[in-house]
1. To test your reading of the models, identify which of 1, 2 gives -24500 for helix-only ellipticity at 222 nm (-39500 (n - 2.57) for each DSSP H run of 4 or more, over all residues; to 500) when calculated.
2. Supply the structure label, taken from 1, 2, corresponding to Cα extents along the principal axes in Å with the calculated value 44, 20, 20.
Structure 1
Amino acid sequence: MIKNTISTMMGYRRLQIADVAKIAGLKHTTVSNLFYNKTKGIDFATLNKLCFVLECTPNDLLKYIPDEQI
């Protein structure tokens, strides 16, 4: 499973959804949906912009958590 930690990184940087959207040049709804984990994927261009704004790498925004095997 891939866990989205964008909201954590935004909180760490003390940035609001509107701030990130404006600086990154993204739609407010795009950032909001990512913040609230309402997406099934992310475009590389969007990921690139978020990494620039949040001064991080994709590894900081997306965490891999192995599924438990039964």
Structure 2
Amino acid sequence: MDAIKKILGVVWIALGLYAGYYLFSNYWGKIGSAKLDDSIQAIIFIFVLVPIIMGALLRFGVYALQGEYNEES
């Protein structure tokens, strides 16, 4: 079971990197938009939500790789 948790740690890290790339690439083009609503939404996503999402997923994956979630006898 501990080996599965370590493998899933790698999956969480990959998912965090992919989610950050996906959100960043989708909203980067909307910063210079003519519509004010689109640019405000893009700024909020890029500078607030992307770091929170990436940080949480990457931290969870690192903890899983370090064995923080392993059951101790």
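The numbers here are math on the coordinates, done by the rules we state, and not lab data. Because the structure is a prediction, the values reported are computed rather than measured.
1. Working: 1: -15000; 2: -24500.
Structure of origin is 2.
2. Working: 1: 44, 20, 20; 2: 59, 15, 12.
Checking each candidate, the match is 1.
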